[in-house]
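Chemist: Take a look at the structures below.
Taken together, the values in this text are just the output of simple stated rules run on the coordinates, not laboratory data. Being a predicted model, the structure only gives us computed values, none of them experimental. Cβ atoms are built from the backbone, for glycine too; each structure is taken alone.
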Structure 1
Amino acid sequence: MTISGECFCGEVRYSINGLLRDARSCHCSRCRKAFSAQASAYALMNPEEFEWLAGEDLLSTYENSYGFGLQFCSKCGSTLCGVFNGTIHGVSLGCVNGDPGVEIARHIYVGSKATWEIMPDGVLQYDESAPDDP
């Protein structure tokens, strides 16, 4: 399966020659700021299956002191992927084209969600990370 994605302005594009896995939505205060939304929605993938097709020179990277970070388009601001110690490990689902073949299986850090967010009934929720998260 080949999955494609791109930023809002379309200048940065990528493909994944493989499957996404472990889709989740994080509701922590850091993700709210990074994604300018109530939560982030992302899925993990195998880094060796990821390839930039265009616009790699437009990427900006933010990485914290623990090695975790994000890459985003410096032109339009779309957050495209997550990095750990410089290696891409997941993609933002909002920038994936078409059906990526995953569903969000869990909502994490719900204990610190925004006070104005109402979680729907019946979704798997964790106050912090899920027990099997790395």
Structure 2
Amino acid sequence: MTIAFIVGRAIVGVYFLMNAYNHIFKSEHMVGYAASKGLPSPKTAIVGSGLLMLVGGLSVLFGVAPQWGLAALLLFMIPVTFKMHDYWKETDPMMKSNQRISFMKNMAIVGFLLMAYAIPVPWNSLGF
């Protein structure tokens, strides 16, 4: 169980850190899409969301203040899921399908983040 917990933490932490890097340092390709979804100050929103993922990803990866890291990730995931992947508004069948997949993936991640609150703290490198 301990190895599975450590590997799982590494996978989730690195997933958010990779996305944080893209949001902070490679946000140009996201700005147009964010603007098309009606976000005010899309560049600021993208970089800000990257910072939330950076904090959360590091927290999960290293087990430091996991309650705060999970909160940062939820603060990112919930609004993004409903604002950026609003498949119910799409009219093109392919876009609707793609957005539904992204919405459901994000909801699964939200479910994991909520479940992670049940893991006793502190999270140390040896697991529980």
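Chemist: 1, 2: which one has P(r) over Cα pairs in 10 Å bins from 0, in percent, as calculated, at 12, 44, 35, 9, 0?
Modeler: Derived from 1, not from the others.
Chemist: When distance in nm of label points 7 Å out along Cα→Cβ at positions 9 and 113 is calculated for each of the structures 1, 2, which structure yields the highest value?
Modeler: 1
Chemist: Suppose you compute FRET efficiency 1/(1 + (r/R0)^6) of positions 25 and 105 (r between Cβ atoms, R0 = 25 Å, to 0.05) for every structure in 1, 2: which one lands on 0.60? Show your work: numbers first, answer last.
Modeler: Details: 1: 1.00; 2: 0.60.
Value 0.60 for FRET efficiency 1/(1 + (r/R0)^6) of positions 25 and 105 (r between Cβ atoms, R0 = 25 Å, to 0.05) corresponds to 2 out of 1, 2.
Chemist: Given a computed value of -26000 for helix-only ellipticity at 222 nm (-39500 (n - 2.57) for each DSSP H run of 4 or more, over all residues; to 500), which structure among 1, 2 does it belong to?
Modeler: The read-out was computed on structure 2.
Chemist: Please state which of the structures 1, 2 yields 3.0 when distance in nm of label points 7 Å out along Cα→Cβ at positions 73 and 97 is computed from it.
Modeler: It must be structure 2, since only it matches.
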